[in-house]
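K.L.:
Below are structures written as structure tokens.
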Structure P
């Protein structure tokens, strides 16, 4: 009888307690109206972001990202080659998405919009988020406008710059990897005139380049020649890089490449996409830029030539030894439009999304993809098999652009195994830190530079291209430098000097 009573009591508990809990929860929900429903409603976020790969992420990976972050994302994936133009159009028409990525090289043109109140100041809110509050104060200082924080930064090493070379072409011609400027020239000449692909046709060139004096070949070559990084600080004050002998030597080197047709002669109007095409289709044998680009370049080149081989080089010795230019440790910033994000409450929800992307499950999705489909895990480390590389490129890699502070995020898994060439490129990026050339004006303010820097840069960039193409001589270049000084350059120098001496 006791066993029977105990059984009845247990059945009563199993039935009644859940019913009572449901009734209680329903009562609570009724008492707060629609609050429970509203709290679970996905946050709608529109984002404009550069696309560095041929494909935007797959629907499967995006759906999982939205599920994990409880968001509905409207992402405009803009090809990297035209991203700056699209961003500037948004700037002039005040048609920003809720969140807009601004490249480091475009940040100057956006600062005035920041000062006029187009974007939210987010600094005061960061302390309230478990991940965002740990972001680097030093990097934030590098991004600050008038001492205030407006953007979440995407992290990057100080310098990824180096050279990607067709290793199989070197072997075909019996050449060693270049380690000096002179040897680099010899390789470019041989790749142009000695039939490196062994097809009996004069159809190759040494270097592929594009219409970008910074992230194209010019600034990296300029480092090799000993040019300062934007500015040189001397006892007499700040000297712009283009007034140095090393800058002139770089222009003369590029001029020789152009005259001898060792480079695509239309490089001043060549897009990044076309620059890449020349390498992956086997027209050119050398690419100067980010060494980590070798991953995508190799995967795409294999589609045209199964036997293609690349190598990467970071140490080219010049008159001053090994040198490489660097940028601050952010590649760009995510800014938050005041027009598109109307309230502080909405801003906090958007910031919460980025905070959530730094948690382990979301961060590893953005970095590696879906576990057991795009990568594997062993002993807590990510395994990236080469046979899945193409699938990751097609379905996942574009998501990397959404990652903030990825290099210092402890929640991102360590990679235990990946293609040896990717690992080697990352080792050389780390090695670059041994001979970094920093910009001495980082952290200094110049109102004239913020207001007119882009306009003044065009004077020098046009003059640089015109000198290389033979349209002006050294005297003509000096005249353009004087024009730069008269139109605000002297004022910039004075303001940087005043800020440095404070």
Structure Q
């Protein structure tokens, strides 16, 4: 499920948090209509920019200056930060570029590291490297090298990241942050053997091993199912006076215990984690706990935590997703249905992920009539199913060998597809194979033609499928 994958990839989350510190900016996507920085609420330039959704932000800046209104470099700095939070990287980059050559602006703020990272996000790593190569050597401060290292880490380019780290060593730029980014990359690419070498190097050089270092290594032990080493490192973390233990360290260890089948130890860690949850962390912490208690087979604890979640004063769609996926894991289908009805009666904003999850649960259990009823209920309420909804139903039909219905559901999925949607190749292959075996090649051809026209099949895959349709059955997509 979604939350389990999130837990197993927690080392990557650590990498993202560490990488953001390199540039002193958060990169989380937020609601663009919400101002999170109170110091900007009265900044008219900020509002003009944030409400501007045309391809270029430059006209807004030029108009502001043309009206002889003051431009504060610190305000621009904060506006860029907000745009990055909203995921509007191109607009953030345009501001960095616009600042160049503006003699009336204070140049004390160095935009180069931020600009390097934004170029990588907007135009790709090649252009980011070209930009870096044009930076004079005396301007390549540690933040600039750190930004380059972060670009390579995000792109999973281990060799180039290692070369950059070595250069930073030679320049004396290698601190905790640098090593943590590299450790996050090694963990994300399953190169666990290199993590201990980096930690040993940090100890030898007197580089502080902080909570991020520990958490990355802890996550790697969990991913590799090395329980004894995980336990040893946890004890080391607890004994380190400079490390403030946090709730997610114990949920990470609990996940490791659950993978190893040691439920008693896992439950002990989950209890410890609950004592460390800060008020501002309760939503995400409770969502993780719902999933982990379900993995431990404790329905009573799932509902206890759900009660704590409900006491937060607002029920989130994501919370219902966590709860219902947890109940499905416990095979409590009646409970899933009851919680879905509760969600339907009181959600603040409709989220198709919730009914889609219910369709998935029904389809996996072979309860296809209930899956169909759920979809019909959506349509009757005016909420249209999307490609993912029909694809989940199609998978259920395939598993139940109702291939005629599977083909129809797959066709509806393709017709309602959207940019970024990924076709399930196993389901598609089964449907094409069925059509081919029945001699319905025209229908199969129309299906793959629609996929290609909607940008869901590459030219190579398209040609491969067309070629296979001339055979007795479609063996691969």
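Every read-out reported here was derived from the displayed coordinates using simple, explicitly stated rules and does not represent laboratory data. Note that the structure is a prediction, hence the values are computed from the model and not measured. Cβ atoms are built from the backbone, for glycine too; each structure is taken alone.
K.L.:
So if we calculate Cα Rg over 2.2 N^0.38 Å, for residues 156-203 alone for every structure here (P, Q), which label has the highest result?
P.N.:
Between P, Q, the highest calculated value is found for P.
K.L.:
OK, next. As an exercise: volume of the Cα convex hull per residue in Å³, for residues 244-347 alone, calculated from one structure in P, Q, equals 208. Which structure is it?
P.N.:
Corresponding structure: P.
K.L.:
Right, another one. Which structure, out of P, Q, was FRET efficiency 1/(1 + (r/R0)^6) of positions 228 and 332 (r between Cβ atoms, R0 = 41 Å, to 0.05) derived from, given a value of 0.75?
P.N.:
Q
K.L.:
Right, something else. Given a value of 3, 16, 25, 24, 16, 7, 3, 3, 2, 1, 0, 0 for P(r) over Cα pairs in 10 Å bins from 0, in percent, calculated from one of P, Q, which structure does it belong to?
P.N.:
Among P, Q, the structure yielding 3, 16, 25, 24, 16, 7, 3, 3, 2, 1, 0, 0 for P(r) over Cα pairs in 10 Å bins from 0, in percent is P.
K.L.:
Between P, Q, which one scores greatest on relative contact order in percent (Cα under 8 Å, 6 or more apart)?
P.N.:
Going through P, Q one by one, relative contact order in percent (Cα under 8 Å, 6 or more apart) peaks for structure P.
K.L.:
Who wins on FRET efficiency 1/(1 + (r/R0)^6) of positions 356 and 436 (r between Cβ atoms, R0 = 30 Å, to 0.05) among P, Q, i.e. which is largest?
P.N.:
Checked P, Q; max of FRET efficiency 1/(1 + (r/R0)^6) of positions 356 and 436 (r between Cβ atoms, R0 = 30 Å, to 0.05) sits with Q.
K.L.:
Can you tell which of P, Q yields -21500 when helix-only ellipticity at 222 nm (-39500 (n - 2.57) for each DSSP H run of 4 or more, over all residues; to 500) is derived from it?
P.N.:
Only one of P, Q returns -21500 for helix-only ellipticity at 222 nm (-39500 (n - 2.57) for each DSSP H run of 4 or more, over all residues; to 500), namely Q.
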